[in-house]
1. Suppose you compute log10 I(q)/I(0) by the Debye sum over Cα atoms at q = 0.10, 0.14, 0.16 Å⁻¹ for every structure in 1, 2: which one lands on -0.58, -1.12, -1.42?
2. Identify which of structures 1, 2 gives the largest calculated value of relative contact order in percent (Cα under 8 Å, 6 or more apart).
3. Taking helix-only ellipticity at 222 nm (-39500 (n - 2.57) for each DSSP H run of 4 or more, over all residues; to 500) from the coordinates of each of 1, 2, which one would give -20500?
4. When distance in nm of label points 7 Å out along Cα→Cβ at positions 247 and 279 is computed for each of 1, 2, which one produces 4.7?
5. Out of 1, 2, which structure matches 22.1 when mean count of other Cβ atoms within 10 Å over residues 31-38 is calculated?
Structure 1
């Protein structure tokens, strides 16, 4: 599952060629090549490494999973590691897809570790920016980074929408405490993972646009500066959402405490009302003579006291909003 493309003078000249033809295309002074390797075998990776003289540390980084997003420079090429992300709206889980890239003056070699990276969407994105390919490898690298960073931005937007839904549940009249707690934990976990992916990209893009790196021509500089602005916005947005989720968790605990206080207040008020007839009937149930003892007037008096005091307490508690 190898994808290959060759551009000559900014126009797509050939695609779908084998790795054995890579050297033939690279020998053309007016051509640039993009090769995407999906879970390559050691022989496939070695074929590309021999053709482009890739550093052993870069090869190790491409073959190893769970790399940190980074940009490393070597004598005759550069190495880039990044992550495409996507949010599972049903579970709140963050899905990450790692991609590594070898960057030479005439070739961009991308290595995907699994099929979770949306390569077809990247091809569509590359075709939409086909007019930039006349600027060389920097244009292909820009299309790759723009696709990845746009995915970061879309994921942050999806997380923001999920948090807004969580806020609605938080202040719903019917308690949703278990749902709010579980969803808050899921979203906070996804935000932590997303921040680990986005934050290093700021350093990556900042390194690419430095003049001493001499990788981005002046014509492409505004595009890379736009990438940097998007990375900054996504990073700041992610940090603000993390704070917002923490606030939601704290607010939910506060609401639970307030709801418990209200319930306690109502139960106490009803207990006070119930205590009135208990006290009166207990008084009139004693075995000693008292006014109205063994007489109808005693029964009437006790009944009136029970009804009057109970109704009075009910009215007072109701006015104080204790019931």
Structure 2
């Protein structure tokens, strides 16, 4: 079969590899759609917790073509999406329902072969049926699940005014979730006008260009600040600026993945005096099912976020678009696309 291989950091190729052989508790999946994620770029660059060589891809969906002898809930022909997290089920974190901090945390597309391949072997417990969803929508279950976990962390109260920096795929999913969870307004900021235009089409209340006037424009919209401010850029300078726009007693969500060695300056007195709350969020934690339901009920429009579709052979083209930061949205790899 064909697959993408990250042989080592900064070394990617499409190559012929042996077909996977499934274990008794696994299903064999014919991948139909797999999204390129910012985390894949971190894995490519070598600054994430990956094992090399690896077939990347942790946002994917496909058709089950075979099942292991011990598999009971899934059958050939089923359409499924994948939750990539693989947990030990034994450590204190797993026993406390905090599996995203499992002492032996692993993930498909990071430590085990993932979705940028014609076929992949996945544990039965990691697949979710997606009847009623397209495969493109199925591939967006994982990022939507991550966004839901993040929103659960920070909390959206009815009537909150929310500010989101970054209108990439995650930023636009977060924006739609905030609307569904009861925010009064959602204001988004980005460098690219076409992303802001899409944000408005998807329901953003305000969509502002990140130019020299951004501070003044945000202050005009909410002079007292926003109850919730979210970073979906992963840029330390943007993260530090969030404190300028959050309302007293407000909440900040660090969603974007900043470089591991990045630092920002925070005033402890400011946090104390203003009663600010800061939240982090990591991965997906049993939020695939609500993600499927939100997509199925059209509460979240994920297909609108897909800007490019490439066959497996053109993965490097999609990777380079992500690396060049050309303003593309979700880039989808479809192994069967001709």
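Read-outs: derived from the displayed coordinates by stated rules, not from any lab. Values in this document were obtained by computation on a predicted structure and should not be read as measured data. Cβ atoms are built from the backbone, for glycine too; each structure is taken alone.
1. Of the options listed, only 2 reproduces it.
2. Checked 1, 2; max of relative contact order in percent (Cα under 8 Å, 6 or more apart) sits with 2.
3. Here the read-out was taken from 1.
4. The read-out was computed on structure 1.
5. Source structure: 1.
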